[in-house]
Structure I
Amino acid sequence: MTIQPCFEKPNAALWEKLNWYPTARQLEQFSTVQKLLSYYNTQVNLTRLIHGEDYWIGQIFDSLWPFQAELNHQPEKLTCIDVGTGCGFPGFAIAIGLTKATITLVDSTKKKTKILKEISRELGLNSRINVLTERIESTGQNRHYRSRYDLAIARAVADAPVVAEYLIPLIKQTGEALLFKGNWCQIESQNLTKALTILNASIEKIESIELPSNRGKRHLIRLKSLATCPSVYPRSIGVPAKKPLGL
């Protein structure tokens, strides 16, 4: 495999704002993902956030900022699932940053998941990263994945009520669902709350941060289960997006 040998390294201020500093090995792994994405992006349209700050802020920082506590106090065991992972974020960043976490990456596009498996192998993280090629509605109804995760995560997948229906069935009773969002408003909170009532869940906390280099504001919506999610959810493939809960 021929990949571009050199990419610009991130400014130290990036890690200062994150309040965490990667080891040399972790920095090498982040760079390896960048190079491999650049290589594979010539074959499959994975992402435009590959070079310079587009990558280090738009992919790495934006994936890791909600996990500052875990990065500095590494949990002994953490099971995560990244729904609609696309080019592998935030999953790859979490797997590199949280050295004892296990990550399941889910995407319905076989061309993408084939690449994700290759990147996992190149990183030496096959033992902690599992890649699934399927629709998330199927994953949520599979007993091997339903109610199994400490964290279920989605970034830029769909509107919040739709994503909630994807994520809530996957988390343990003590787990959290994390929705990465750009803009967020009161109406979105109200719509999400209606959907969560049906799913036996609620909004636990809403966090926000200004990305470095004036790259905009990001929000994280933390959700928790109040009781067992009704077995009918997630509904059949395509239904959550066509008929969002609570709307």
Structure II
Amino acid sequence: MLSFDLLVVFLLAWGLQILAWMWQFKFKNADSVDLTWALSISVMACYFLFMLEAALNNLLFIMLFPVIWYLRLSVHLWLRLDKDHEDSRYRHLRAHWSEHTQIKFFAFFSFQAVLSFVFVLPAYWVLIAPPIPLSVLVFTSVWGLLCLIGVSVADWQLYQFKSKPSNQGGVCDQGLWKYSRHPNYFFEWMHWWVYPLVLFPSSYFCWASIIVFIMLYFLLNLTGIPFSEQQALKSRGDAYRKYQASTNAFILGRKK
């Protein structure tokens, strides 16, 4: 049975996505869905922190993952948001959904609320699980910090590349992007292992592991790499095909 706290956070996530959909309706720009997805995870986790009683180590863990992790992503997406320029992914959807577009976008935004709710469940499980040993907290914090550095560097390198007019329409193959076509997705996924690690002794370990692989499936097969690369091929053509042929899609590795 769904607990009261879980019901509240789901309604929070859904309410935030409805506001994001209204912003999209006004400016004809669906980029708000990404910002709201990240922000809603932090908001839901903060609700858990204030409403659930838990051991100090568990509370500290949630402050790091997901609160600080997704606040960083929210700030990154906020700085990148331009109401006058919609991401090519959503321009494609808008063109594809030529009829009843706003109804379909409402369903899309609502689905993102469901996803953010699913991905905040590990935070809930951590807070109702037994206390996290200090050694495990230190290990997972170091692991997560390395992932945070990795994803932050990847985002910064891509931003720096795109900010130069001479690189417009080009392919970023510098820094971490030299070793993976999607290093930001790689580090995002790697950080999700902190949840199974801290929940290993508990009954929630299997559920947290399932969430990790659900995230991997979305990145590799649905909303992550396939859609991003489809749009990159349309805008960059042969240059991106050459990049695909020489660079790993996900895991960091040497040039082929």
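One of I, II was used to compute helix-only ellipticity at 222 nm (-39500 (n - 2.57) for each DSSP H run of 4 or more, over all residues; to 500), and the result was -23500. Which label is that? Only one of I, II returns -23500 for helix-only ellipticity at 222 nm (-39500 (n - 2.57) for each DSSP H run of 4 or more, over all residues; to 500), namely II. The greatest value of FRET efficiency 1/(1 + (r/R0)^6) of positions 115 and 131 (r between Cβ atoms, R0 = 35 Å, to 0.05) among structures I, II is that of I.
Taking Cα extents along the principal axes in Å, for residues 91-202 alone from the coordinates of each of I, II, which one would give 50, 40, 17?
Numbers: I: 43, 31, 27; II: 50, 40, 17.
It was calculated from structure II.
Here Cα extents along the principal axes in Å has been calculated and equals 50, 34, 34, so which of I, II was it run on?
Values: I: 50, 34, 34; II: 53, 46, 27.
Only structure I yields this read-out.
Kindly point out which one of I, II the value 20 was derived from, the read-out being relative contact order in percent (Cα under 8 Å, 6 or more apart). The value was obtained from structure II. Given a computed value of 0.70 for FRET efficiency 1/(1 + (r/R0)^6) of positions 163 and 179 (r between Cβ atoms, R0 = 25 Å, to 0.05), which structure among I, II does it belong to? Matching structure: II.
Laboratory data are not the source of any read-out in this text; all were calculated from the coordinates shown. Note that the coordinates shown come from a computational prediction; the quantities given were computed from them, not determined experimentally. Cβ atoms are built from the backbone, for glycine too; each structure is taken alone.
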